[in-house]
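Read-outs throughout are calculated quantities, based only on the coordinates presented, and are distinct from any laboratory measurement. Just so it is clear, the structure is predicted and the values come from calculations on it, not from any experiment. Cβ atoms are built from the backbone, for glycine too; each structure is taken alone.
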Structure I
Amino acid sequence: MSDYKSEFLRTLDERGYIKQVTHTTEMDDYCNAGVPVAYIGFDATASSLHVGSLVGIMMLRRLQQAGGKPIVLMGGGTTKIGDPTDKAVSRPILTEEAIAANIEGIKKAFEPFLTFGEGPTDAVMVNNDDWLSQLGYIEMLREVGKFFTINTMVKQDTVARRLKAEEPYTFLEFNYLLLQSYDFLELARRQNCLMQMGGSDQWGNIVGGVDLNHKADGRQVFGITSPLITTASGGKMGKTADGAVWLNADMRSPYEYWQFWRNTEDADVGRFLRLFTDISLEEIAKLEALEGADINQAKIALANAATAMLHGEQAAKEAEGAAQKAFAGGGVSADLPTFEINTADYPDGPTTVALLRAGELVSSNGEARRKLNEGAVRVNDEKIMADQGHAWADILDDVSAFKVQVGKKRIALVKPT
């Protein structure tokens, strides 16, 4: 652990956010001297961010908590190309209308974490389409392209990997490094922003921006990356059996969000408490020391803190209450994720497989049958060992919803309509 003078870098270091930095001493001096300004870019490829983006959001939050000014850069321009980093194939090109709609959806994700406004430490959101769409091709080549060599660009991990595998790498994607580097130059000029942050997969792009600022304007700027977060078992952060864990409530309910954190692996609890909550390091040390069944107390603390930060204290309390009721055996809570199944599609009554699919608890009929054969499925707290169809037809008029469960942690209500 480094001996940083600035509160911001010291906090990042203590909580595990730092992977790589440029110009460590100078950056520390900059962060310690006044109001540091830093940005992170987010491409608008979906209508919400997911948990995988949360490390970056939390880094901006830590900056503001330490008296700095966060800038959220929406990639309205760069999304028209698509970030090729760590992608084996080109991303589909989105329309301008789709990108604009995605940006409107993504804005919601930042509001619980950052204070936006006009003050010196208030967060601001900017869109790189404002300058990239005005940048002429000849101007780009003369003002930016002259500072980059093909020799360096082809050595970037993504480019080298795609070329080695003889996979297509379009000229469009090849320009992404230049555009992201130019973003840093524009933000330094417009906002006096001297720091860019991002995941470690963005290191090459960040260094490109640092170099461009120095070569074009003689300006010293800084870059910092965070480690890419995986679970203790090697899984990708923010992914579950039923898809991405979205931050927007209309795409992932507060209960489902709470349950995601409650399902954290034992070995990840301390790390996730440091990264994704504001709980003090002293309290985290106590929670991290819990063993055996007591570790569940730490998982509940993580789920409550993370959910409260995004959805509010009341939503966190309701989610915890719903979970306690649901898993106590026999309880049915209206706060559980709820889905509908059209019984007209099943004249003989919905099958158990149909209930599992309707509740988004499995990704395929084959997975549903495997879970049934494993004895991992319960309907209304009754273990189901085989696909039952007609039995559910018999009770359709007597139930308002089926409580459907796979294993100990995946649960939903399925309402017949």
Structure II
Amino acid sequence: MLLRCVIVAWMIMGICGTAYSENSEPIQLLVCEVLSGAFQEAGESYLEGVEYAVEEINSGGGLLGRKVEIVPIDNTLSPDVAVQKLSEYLQKSPVKYVLSGLGSHIALALSPLAKEKKFILFTYGAEADSLTGEKCNRYFFRTVANTSMHSGALAFWMVKNGYKKVFSIAQDYVFGRAATASFKKKLKELSPSAEFLGEIYHPIGEKDFNQHIQKMLASNPDIVFTPNWGSDLILLMKTAKAMGLKTKLAGYYLNDNGSLKALGDDKAIIGNFTAENYMVSIPTPENKSFVAKFHKDKGYYPILTRGKAYMATRFWAEAVKAAGKDEVEAVINAWEGLLFSGPAGKWYMRPCDHQTLMPIWIAELVKDNPFFDHAFVGTATNIPAKFIAVPCAESGCPGLEK
């Protein structure tokens, strides 16, 4: 398949576009996200990234000459609710494009529905390997790292920095277990002498981390790996600080400003490490321009949630443009093999499993940063996809049949 390249002109959107037709039917983009409950703030932050991308698209003339319209759906972080609400919407209106955010269990529930009803489901937040592995299908696209890539980047960094004794803690659901399994596999592959001193799985929305921290203190690890997010990350870090755990954390979402702000304790933040496929501190000219424009337009920064959702939306839009028509099968064919260049580097949609290959960025949490008064990520460095991507033959995807 031919490689197609799209370079987005980040700073001129809205200047050169022709106006979309007010009389044409809008292209609907359904966003199935957590918009209530304990994780509402994270879900709304993701939605803000989608909204900014759509604002740029519409101000630049729309998509294929048509306005893009966002339809938010609150899934309450429940797979059953997500399927129910989306099914109800499908009965009222045809659906071609759905974005899934927080929760791999949500995406896993929606993916079979996408295949059955033949709409494109893509995600900026669901990372469980199985989504583009054994559960892959033609109608699902992942525009975020999978757990093998994300965990692999942290394992790569740990080995490079000499860490040997590791403890892990994760939420007890498909994503937490997949992230931990991928991490353990990659660390052992890179450093056979590394020791796993213990691993903990706890319910989403855990209320008491005391017993978990006690186990960490007793094992005395060099570093603690965690893919926790939201309130489970906040309370983990808060309890670790209160109980005197000096060991640094290496986590998926330690650059989540909402969590760090809610934590409210720089001493619990500084010195930890995080990895992501987007950070505001990526030191490229493209990202610096993007961050400056976003902040000027919105008054806040495109932190990881907003940045990831923004780029996922732009990548989808470029696939629609490449297809040249608003038809699901045409967009699928156009997206496969598409190369997208933006603030976080080059992203490639791998045709064999619809997993986006991209660099993963790693940074230390530092006191002095140009974004916030509290501690936040320092300058990011990247690990290229070639060091962490699982080959197609090993992904577990049996094939993407039409």
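Data for the structure
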| read-out | value |
| --- | --- |
| Comparison of I, II - label where distance in nm of label points 7 Å out along Cα→Cβ at positions 55 and 223 is highest | II |
| Origin of the value 19, where relative contact order in percent (Cα under 8 Å, 6 or more apart) was derived from one of I, II | II |
| Which of I, II yields 21.3 [Kirkwood radius over Cα pairs in Å, calculated] | II |
| With volume of the Cα convex hull per residue in Å³, for residues 151-382 alone derived as 135, matching label from I, II | II |
| Origin of the value 21.1, where mean count of other Cβ atoms within 10 Å over residues 207-214 was derived from one of I, II | I |
